[in-house]
Structures are given as C-alpha cells and as structure tokens.
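Readers should treat all values here as calculations from the given coordinates under stated rules, not as data from a laboratory. Just so it is clear, the model here is predicted, and its values are computed rather than measured. Cβ atoms are built from the backbone, for glycine too; each structure is taken alone.
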Structure P
Amino acid sequence: MKRPVFIAMTVLGLSVLAGISAQAQERTPEEVQLLLEFPQPSGAQFVPGEVIVKMKPTMGLQATELQGLGIQRVRQITSGGEIIYRIPPLTIRSLSAAQARGRTLAVVRELTARPDVEYAQPNYILRIADTTPNDPRFSEQWHYRNNGNATGQSPGGINLPRAWDTSTGSSSIVVAVIDTGILPTHPDIIGSPNLIAGFDMISDPGMANDGGGRDNDPTDPGDAVAANECGPGSPAQPDSWHGTHVAGTVGVGKTNNGVGVAGVNWNVSLQAVRVLGKCGGTIADINDGIRWAAGFSVPGVPTNPTPARVINMSLGAGPGLNCSVSPSTQAAINDAVGSGAAVVVSAGNSAADASDFLPASCDNVITVAASDYRGHLVTRYSNFGATVEIMAPGGDVLRDDDGDGNNDGVLSMVQGGYTRYNGTSMAAPHVAGVAALVLAQDPTLTPVQLLAQLQTNALSRTASQCPQPCGAGLLSALRANQLIVSLVLDPDKTLQQGETTTARATVTMGGAPQPGNTVTFSTGDPGVASISPTTAVTNASGQAEATVRGESQGNTTVTAVANGTSASAPVQVAPVQVPDLSLIGVLFLLVCVLLFGLWRKRPMPTDG
C-alpha cells in the first residue's frame with residue numbers, strides 16, 4: 001500500500017523529453033510526441049558494471065572478496081550508506097553490451113545471496129521522462145484558469161485565479177526541482193527572487209556535459225545526444241531544457257512581472273537540483289539529490305542550507321521497473337518524507353498501469369496522472385491505476401479543444417523563449433506548485449495531511465472523464481470547504497439617475513449552491529449609487545439579490561460579502577441630460593411668431 005509524500009518526480013520511463021531550439025521555435029505536435037513519448041525500450045537500463053550495495057553492519061567487502069567477485073570500490077559511501085562497486089572498466093570494455101549487462105546482473109545476484117548484504121542492485125539510469133497576472137501569455141495557459149465552461153474558464157483548469165485571491169505563495173516555502181538544471185538567464189527568470197541556490201549532483205563528467213562533476217552550479221548546459229549515443233538504436237534528441245520548463249510551472253519566474261508566462265506560485269523559493277544530463281541520470285546521483293534537497297548530509301557535498309518542503313522530480317523508468325528493484329530509491333524517499341519533505345511523482349507516459357514504473361510505484365510518493373483541456377485523462381499516453389493519487393494538467397499537443405489555434409500542450413519556459421509540452425512531467429509540477437500554495441497558508445501540515453487536503457480539494461471525475469483509475473480526481477487549487485462568491489448586475493449597463501438594476505450574488509462551495517447564507521451588500525460611494533436591502537439570505541440556488549439605484553454621475557463599485565468572502569462589480573452612472581437652452585429659446589420665439597401671425601389673420605368683428 002502506498003503511503004503519501006511529496007517529491008514531484010515525473011516518470012517518463014526511459015524516454016528523453018523534448019526541448020526547443022535556441023530560437024524558441026515551438027515544436028510541432030509530431031515532434032513533441034516523438035520527443036516526449038518515445039516508445040520505452042525493453043529491459044531496464046543501468047550503468048554497465050556498476051552495482052549499489054547496502055551492507056549489514058559491517059565495514060564492507062574485504063579485498064580478497066572483491067577480487068573473487070571481480071569488482072572494485074568506486075565510492076566509499078553514498079548518502080544512504082551504500083557502497084558503489086564496479087567491474088573494472090577495462091574488463092567491461094572488452095565485453096559486448098549483452099555480456100556486460102549479464103556480468104553486472106550476475107554480480108548483483110552473487111551479492112544479494114550473501115548474508116552480510118542487505119540489498120544489491122544495478123545503478124539504474126532514469127531519464128526525463130480571478131486575481132489574474134499581467135504576464136502577456138497567461139491567456140494561453142488554459143491549465144491555470146478557473147474550472148468551468150464560461151468565458152475565460154476551461155473545463156480542465158485548476159482554479160488558480162480564484163485561489164490567488166487568497167494566496168499567491170510564500171518565499172518561505174522551498175520547492176526543489178530535481179531535473180536537468182535551470183536556465184538562470186532566461187528573460188522570465190533573470191532577476192527573479194524566486195530562484196535560490198541549488199546544486200549539480202551529476203558525478204560523471206561525460207553525462208554532466210558541463211566539463212566537470214558535482215558542483216554548486218545547476219545551470220543546464222543542454223542534454224542533446226546523437227543517434228546511438230545512449231545505446232544501440234537510441235534516437236538523436238535535441239536539448240530539452242526540461243528542468244526549466246518544469247520549474248516555470250511551479251513558479252521560478254516572477255509571476256505578474258509583465259513578461260512571458262505565469263507560474264502556479266507568484267512567490268516561492270525554487271531550488272534546482274541537477275541530476276539529469278546526456279542520456280539521463282543514475283539512481284545513485286538521484287538518490288543523493290533527494291537527500292540533499294531534504295537537508296541530509298551527502299558525502300563530499302556541502303549541506304543544503306535551505307531544505308525543501310516539496311521536491312519535484314520529472315524523471316523515471318519503466319515499464320518492468322517497479323520500486324521493488326531499487327530499494328535504495330525507496331530508502332532515499334523514506335528519508336525525505338521522514339524529514340517533512342513532500343514528494344510528488346508522475347505516473348509515466350506509456351498508457352499503462354503505473355505500478356510497473358519507477359518511482360511511480362514507490363511508497364510515500366504521490367503519483368500524478370495527466371489530464372487535457374477537457375479535464376479528461378489523456379488515455380493516449382498517461383499511465384493510470386491504483387497507484388495514482390491525483391490527476392493534473394499534462395496537456396495534449398495533438399488537440400485544440402478550445403479552438404484558439406494553439407495546441408493544448410502546457411506552456412512554459414525553455415531556452416530562447418517558451419513552448420508547449422505534454423506529458424506526466426508537465427502534470428507533476430502543477431501538483432508540486434499547488435502543494436506549495438497550500439503550505440504557504442499552513443506550513444505546519446505534514447506530508448500525509450497535505451496529500452489529504454489535495455485529494456479532498458480535487459474535482460471528482462466521471463467514468464467517461466477517467467476511463468481508467470486516475471486517483472481522487474482533477475487537481476484544484478481551491479479548498480473544498482472554501483466559499484466562493486460571484487456577483488453580476490442584471491442588466492449590466494450604465495445607469496441613468498433614478499434608474500435601477502439588480503445585483504445578484506451567488507454563493508457556492510465546491511461548485512454546489514449554498515442556501516441560507518447571509519450576504520451583505522454595499523456600494524463604494526452611496527452618493528453615486530445606492531443599494532437596498534443591505535442584507536439578504538441566499539435561496540435554494542445559492543442566490544441573493546438587491547436593487548442598485550443610480551443617484552448621481554460617477555463611478556463606484558457594488559460589493560457582496562458572505563462569511564468573509566467577497567466579490568465586486570463596477571457601476572457607472574451617467575450624467576443628467578440637460579436640454580440645450582439656446583435651442584429652446586429659438587423654438588419659443590418661432591412659436592410666438594406663429595401665434596402672433598395667426599392672431600393677426602383672425603376675422604375682425606363687424607358692427608351689426
């Protein structure tokens with residue numbers, strides 16, 4: 001049985017997520033489908049010759065034992081107390097790929113059988129898998145809109161504008177994005193107070209692609225590869241800039257800055273932890289990244305001074321690689337959760353049961369499936385099943401359900417600009433971002449309590465919307481027990497002095513009408529517009545009404561308040577239409593002349 005936590009980790013199997021060129025040219029749906037949904041290769045991938053071993057309370061294998069197994073020690077101790085051993089590189093290079101794989105698995109089997117070994121495993125490789133802001137492309141981010149079918153809403157939206165009325169986040173909440181790194185000089189990120197210091201945890205210089213190993217610079221240098229570079233038959237892939245796209249959704253940019261796109265949080269501390277480079281990242285580096293983000297000590301690495309409350313990891317492997325084959329990953333997750341970090345992972349992009357994927361099947365994680373503009377499970381790629389806790393917008397670049405001429409992918413930042421991606425990688429940071437919003441309002445919540453709130457707030461789905469299990473429903477940033485007040489004027493028009501209109505307030509909770517609530521009505525300037533009655537009780541439809549009367553020329557607002565929640569609407573009263581006195585004078589003179597003429601022409605009386 002899975003236990004809840006939060007490390008937002010998007011499982012994409014062994015596929016490499018798409019990127020965008022330096023010219024920020026948005027990719028075609030076909031290119032996104034190829035790059036983000038590349039078919040999973042058979043068999044789990046791992047570093048040839050490397051084995052992660054957790055010994056029972058001993059000092060490890062002795063020299064004679066190492067010699068007998070044909071292995072040598074690579075790293076003394078990992079953050080989880082494991083030791084990494086390897087078959088000598090010269091030996092591995094002398095073997096074919098199949099032989100190296102078989103030799104590695106044989107060493108794992110031998111070590112697993114030893115009574116002094118707690119577990120042994122290969123070093124698997126995971127890959128990337130109403131208050132409204134003034135950011136000019138916010139209107140294209142359908143996934144943030146209030147949920148509904150009215151103008152400005154979307155049926156797959158997660159109610160952020162309404163939620164932003166209550167909270168836009170807090171810099172005291174740290175979200176770690178464990179991914180490909182960050183682009184700190186992106187126009188929407190440069191100068192943002194939301195980006196704080198992170199770390200590059202990639203130990204292999206070749207995989208790191210930045211000229212070195214681990215260091216304190218998580219800048220993303222790109223992860224493009226040539227055909228066959230990541231193994232026989234592997235395709236060429238462009239730079240993905242995946243970590244920046246994911247971080248953009250959480251809120252690494254300064255939302256409401258008049259630039260580019262918005263994020264779920266306007267205020268947050270975003271920490272980039274780089275673990276994915278060329279051809280992905282190793283489990284050993286990822287495990288260390290999880291612990292470092294949560295504030296644990298990692299050998300040879302400075303301790304993280306700002307431990308994360310939420311950890312987002314958009315990476316993964318499968319099918320055929322559930323959490324049981326990587327006990328070191330489960331151990332790292334357990335440590336992070338035990339420290340109070342929240343852990344979210346994606347379900348994966350194979351349209352299969354998520355229980356067959358790593359880390360979607362791990363305990364203590366919240367696994368996220370992907371939804372589209374309609375609020376439906378994206379059945380053509382999203383994983384599903386009992387291991388899924390919730391669904392969030394992952395988008396679908398092959399659809400345009402709102403008819404705006406753009407595909408329905410999730411819009412966020414990449415090198416050179418912005419692009420639309422789809423996948424469970426895009427769904428997980430929506431959950432991580434909303435989790436940070438919730439924690440900003442109540443930082444005392446434990447991971448278990450946080451998950452309970454998210455699931456309670458979720459919008460329920462029908463069998464047609466989720467033909468496969470997709471958890472508690474569609475993510476919503478609104479609290480389920482939060483009253484919503486809306487206000488309209490009927491008719492909505494400029495009033496003349498003495499003219500009236502109806503102010504109609506509607507009170508709902510979780511989309512359901514709330515009868516019996518007292519609504520207080522007021523106007524900003526009673527001299528411009530008056531309102532009566534000043535209080536009314538909602539009827540069975542959750543509605544209460546009052547009459548607005550224009551009093552004098554000007555502009556003001558009408559406000560309705562119910563249980564501390566309010567909504568307002570503007571009122572304009574037109575000036576009195578004063579007759580043109582000069583025209584009246586001319587008309588009066590003409591009438592007088594006409595009457596005088598008629599008087600002159602009247603018959604004169606005669607003497608009889």
Structure Q
Amino acid sequence: MPTAAIKQMVGEMCRLQKHGGPDDEGIFEYEKQHLVLGHRRLSLIDLSAAGHQPMMYGNRYVISFNGEIYNYPQLKAQLQQLGNSFTTNCDTEIILAAFSQWHVQSFAKLKGMFAFALFDVLKEELFLVRDPAGIKPLYYSINGQSLEFASETKAFVSEASKKINKNWPVFQLAYGHIPEPVTTLQNVQPLHKGCFIKYNLGNHTHSLQSFTHYSYSSAISNRQQAKQLLQQNIGQAVKRHLLADAPIGVFLSGGIDSSIITTVAAAHQQQQLTTLSVYFREAVFSEKNYQDILIKKLQCNNYQHLLKEEEFHQSFPSILNAMDMPSCDGINTWFISKYAANRGLKAVLSGIGGDELFGGYPSFKRMALTNLLQSSPSLLLSAARSRKHKKIRRLQYLRLNGIKGRYLFLRGQFVPVEIAQQLDASEKEVWDILKEHPACSPLNGIDAKNQASWMEMNLYMQNQLLRDADVMSMVHGVEIRVPLLDDEVIKTSLAISNPVKYTGSFNKQLLIDAFKQELPQEIWNRPKMGFSFPFTEWLANSAYVKDMMMAADKNTKRSYRLFLQGSMHWSHLMSLVILKNKAIAW
C-alpha cells in the first residue's frame with residue numbers, strides 16, 4: 001500500500017481515538033518502508049509543545065506512547081550521568097533515551113503504565129511494548145506484510161482487521177466480558193502484558209518476547225515487616241502517581257482501598273487534595289456517610305455528585321456506544337470520569353487492585369472447595385446442567401480444565417445450554433469455543449488463596465476492571481491511575497506468605513492493619529459494598545432496555561421477564577443488552 005494511503009488510514013485511526021487524546025495530534029512517516037505512526041495526546045506531564053508525539057530522539061528513535069512512567073525523574077538522572085541529554089521535561093523522552101542506552105533491557109526498568117510503539121530507524125525495527133500489569137491496552141493485527149496497532153479495537157479500519165470474530169458473543173455471555181486473547185475482531189488481538197513484539201520492516205518477520213513477570217512466594221513471613229513494607233511501598237506509589245503538570249484528583253468511593261489512597265495522597269499533596277465522589281438517593285447503595293467522614297478528617301476539596309436515575313436513563317445509550325470491547329460493567333467509571341472532566345481534572349487515582357492482591361472477594365474463601373469440586377467425576381458435573389438453581393448449573397463449568405473452569409463456576413453468567421439458546425447454536429459448539437480460549441497457566445504449586453488472587457488479577461481485573469477503566473475514562477479525556485498496581489506494591493504483596501496476608505476477621509485484614517492508625521474505624525469496620533449502582537431498579541425502569549428486549553427473539557424476551565421477576569442478576573441482562581446493541585451497530 002502506498003505511504004499516502006497508509007497516512008490517510010492512520011489519520012482516520014487517530015480521529016477515532018481523539019476522545020482519549022484531545023490535546024494534540026501528530027503523524028510520523030518513514031516512506032522507505034511505508035511506515036506511518038500516529039498519535040493523539042492527553043497532556044499530563046510537560047504540557048508544552050515539546051511533548052508533541054510521535055517524538056524523535058537522536059535522529060534515530062521514534063515513539064508513540066500512551067501512559068505514564070512514574071520513575072522517570074530517577075531514570076533521567078541516571079541517564080544524564082551516562083552522558084544522555086534531554087530537550088524536554090516529559091517522560092516520553094526518557095523511554096527513548098533508555099532504549100538508546102539499554103535497548104530491550106530498558107523495558108523492565110520502566111515503572112508505570114504504558115503501551116507504546118518505538119521505531120529504530122537505523123535497524124528498521126518496530127517494537128510494540130505493554131506494561132507488566134496490563135493497565136494500558138494495546139491491540140495489534142499482523143496480516144501478511146502489514147502490521148496495524150491501536151489502543152482500541154474500534155480504531156482498526158483496514159478490511160483485513162475489521163473482520164468480525166463470530167465467536168465473541170459466546171465469551172460475552174459466559175464471562176460478562178471478552179477474555180484475552182479474544183477480541184471482537186477475528187484478526188486483532190491484545191499484546192500480552194509484560195511483553196513486546198519486535199517487527200522487522202525489511203523482511204516482515206516478528207517475534208514475541210516477555211520482558212518481565214510476577215510470581216508468588218512466601219519470602220515475607222513476619223506480619224510487622226509486611227505491614228511496614230506495605231506502608232512504605234503504597235506511600236511511595238501514591239506519591240509517584242500524583243506526579244502531573246495538569247489537575248489531578250482522587251476517586252473517593254468510601255471503601256477501604258480508595259480511603260487508603262486518599263489518606264496517603266492527602267499526606268503527600270502539597271496543595272489541598274481534590275477528591276471526587278458519587279452518591280445516590282437509594283441509601284442501600286450510597287456510601288456518602290463514609291465519604292463525608294474522610295472528607296471532614298482530611299479537609300479535602302471534594303466534589304460530590306448525586307447521580308439520579310434520570311441521568312442514568314439519559315446517558316445509557318451513550319455509555320453503550322462508548323464501549324470498545326463489550327463488558328457488562330464500566331458504567332460507574334463512565335460517570336465518575338464524566339464528573340472528573342466537568343471539574344477540569346485530567347487524571348484521577350483509583351483503588352483498583354486492592355481486592356485482587358489482598359483477598360477482598362468471596363473467591364478467596366471458596367477456591368479450596370472449588371478445587372475439590374473440580375476433581376469430581378465428569379458425569380456428576382454434567383448432571384448439574386438440568387438443575388434450576390444457577391449456582392448449581394454453573395458446576396458444569398468445572399468440566400473445563402484449570403483456572404478458567406473455576407472462574408466460570410465462581411463468576412460466570414450464562415451456562416452453555418443457555419448461551420446456545422440465545423445464539424441459535426449447538427451446545428457442543430459453545431463448549432468447543434470456550435475450551436479453546438483463554439489458555440491459562442496451570443498454576444502448579446500455588447495454594448488455593450493465591451490461585452484466587454491470580455484468577456482475579458488475570459481474568460476479572462485484567463479483562464473487565466482495567467479495560468473498562470481505561471476505555472470509559474478516556475472517552476472523557478481523563479486518565480485513571482492505579483497506585484495499588486505499582487510494580488513494588490505488586491511484588492511486595494505476592495511475596496507475603498498466606499498466613500500473614502489472608503488471616504483476619506475482615507477481608508484484606510493485613511491492608512487494613514497497615515493503615516489502621518490513619519483510617520477512621522467507621523471506614524474499615526463495616527461490610528464490603530463495592531462501587532455499585534442501583535442497576536437492578538434502573539434497568540428495570542429503562543424504556544430503552546424494554547424496547548430492545550421486546551424487539552428481540554423469544555429467548556431474550558424470556559430472559560428479560562426473568563430479570564423483571566428478580567430471577568436474573570442485572571449484569572446478565574447487561575450482557576444481553578450489549579449483545580443486541582452491538583448486533584444493531586454492526
């Protein structure tokens with residue numbers, strides 16, 4: 001394809017992602033090998049024109065970078081001592097200088113969230129790189145002698161990459177999201193976290209390599225040491241994540257994780273801390289009382305927003321259209337990001353990661369029994385298919401080997417026979433599709449609670465929470481930062497022995513104890529709520545949903561009636577709504 005045609009295509013890809021980078025646009029061309037890099041910028045560090053991307057360094061290296069490198073001041077000082085010079089104050093230039101100094105070994109030195117394409121003009125090699133925790137998305141498609149990549153699947157515009165993956169609805173109805181490496185596009189896949197692709201433009205060969213990974217151990221077995229390390233590492237992580245030249249705040253839900261981050265941030269922020277909260281008229285879902293306790297204690301500059309049902313109904317179609325990859329969640333993040341943007345904030349800190357690292361979900365208590373059930377005879381598991389209770393029906397998912405079978409038993413939505421009915425397919429087809437992806441690690445030698453941690457981090461958090469956080473914040477031109485997924489925090493958590501990490505009267509007892517002196521007792525001495533909305537009532541009252549469901553086939557109508565009768569969870573209905581909405585859009 002001629003370079004001019006590629007440039008036009010890249011320009012369209014940039015236009016489709018403008019919402020996530022509203023501040024600037026740039027294009028780089030390398031006509032010799034028909035390479036075009038495009039970039040949309042959200043300015044947070046060095047707001048000047050010097051931060052324009054794609055950025056070149058040393059007349060050899062070019063980058064298009066999405067994310068934040070939180071240890072860039074330390075890396076900059078180290079690189080300057082080695083003789084490197086800089087013309088900007090932004091973290092983008094640090095990535096280029098680090099690569100010029102240490103080549104691919106530089107990727108493991110970057111502490112932050114990142115997805116970038118880096119081109120070596122001299123060697124004609126292009127590198128696609130994604131952060132170790134998979135916070136920032138990066139999708140790519142390699143077809144013949146062409147390579148395309150973007151931060152969202154909806155940005156792929158070539159005929160080859162736009163081909164729909166007909167199996168995605170099976171995964172959506174089973175998981176409530178699309179698990180990596182599956183996407184809605186047949187020829188597009190996500191780059192695995194902590195990995196990079198090296199693509200040679202001269203001979204069109206490529207290789208996929210890992211540059212880092214996380215592993216569990218029991219190196220820290222002293223409770224006092226564990227508490228001190230968490231205080232230190234979370235404190236430093238929050239301080240790094242506050243680094244910005246644009247307005248930044250903290251999302252305060254009133255839960256333990258966001259309260260810890262808010263408390264630590266208030267101690268490090270030189271100016272009055274800005275916090276952002278959402279509350280509801282429906283008292284059972286509202287955490288305003290807990291928000292108020294911390295706001296009063298810390299004297300925050302707080303913006304509290306009352307989200308009414310009317311606003312939900314007005315916004316719901318826009319929220320569905322904002323989705324990139326389908327997900328039954330993300331609506332809450334859409335609203336909090338909208339309010340952040342309305343208040344002029346460019347970035348907001350979030351508490352994602354606390355539940356997954358420190359045992360905040362029911363799966364941590366259920367995994368040992370789940371392992372025993374998975375070892376039951378296949379005939380017994382198959383018999384669950386005909387049972388009426390949904391939790392018993394989900395037992396059949398344990399026929400799938402390994403952690404994905406356990407995940408679908410614990411967190412799955414529809415079972416294969418229901419999925420087959422919804423999609424007018426055979427049950428065998430559904431099982432065959434679910435067996436193929438995702439291919440998960442065997443987790444040999446990892447005990448039950450750490451299996452739960454791995455599962456929640458690599459399936460639920462990775463494919464739903466982080467993806468929704470990125471897409472739903474970027475649609476408003478806001479960046480969500482997650483200090484509890486800081487590299488040092490993750491490594492510390494995974495090194496703490498189970499008796500220290502998971503023992504206690506409360507979920508996340510160790511995390512609570514590490515910050516108990518700073519947190520008001522009312523914050524941690526209460527039942528877990530999670531950041532949830534009154535979705536059951538609101539979706540039941542939605543004329544938009546009613547019209548969509550009643551215009552659908554008989555199986556969907558039946559499911560809708562079950563929801564209205566209180567026999568179906570709202571997230572299951574959301575998967576059906578997303579399925580029908582995507583079908584209409586396509």
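Between structures P, Q, the greatest calculated value of mean projected area of the Cα convex hull in nm², for residues 209-344 alone is seen in Q.
Each of the structures P, Q was assessed by distance in nm of label points 7 Å out along Cα→Cβ at positions 257 and 361; the largest value belongs to P. Of structures P, Q, which gives 35, 31, 25 when semi-axes √(5λ) of the Cα gyration tensor in Å is computed from the coordinates? It traces back to Q. When mean count of other Cβ atoms within 10 Å over residues 353-360 is computed for each of P, Q, which one produces 28.0? Structure P accounts for this read-out.
Give the label, chosen from P, Q, of the structure having the highest value of distance in nm of label points 7 Å out along Cα→Cβ at positions 57 and 201. Largest value of distance in nm of label points 7 Å out along Cα→Cβ at positions 57 and 201: P.
P, Q: which one has helix-only ellipticity at 222 nm (-39500 (n - 2.57) for each DSSP H run of 4 or more, over all residues; to 500), as calculated, at -12500? That value comes from structure Q.
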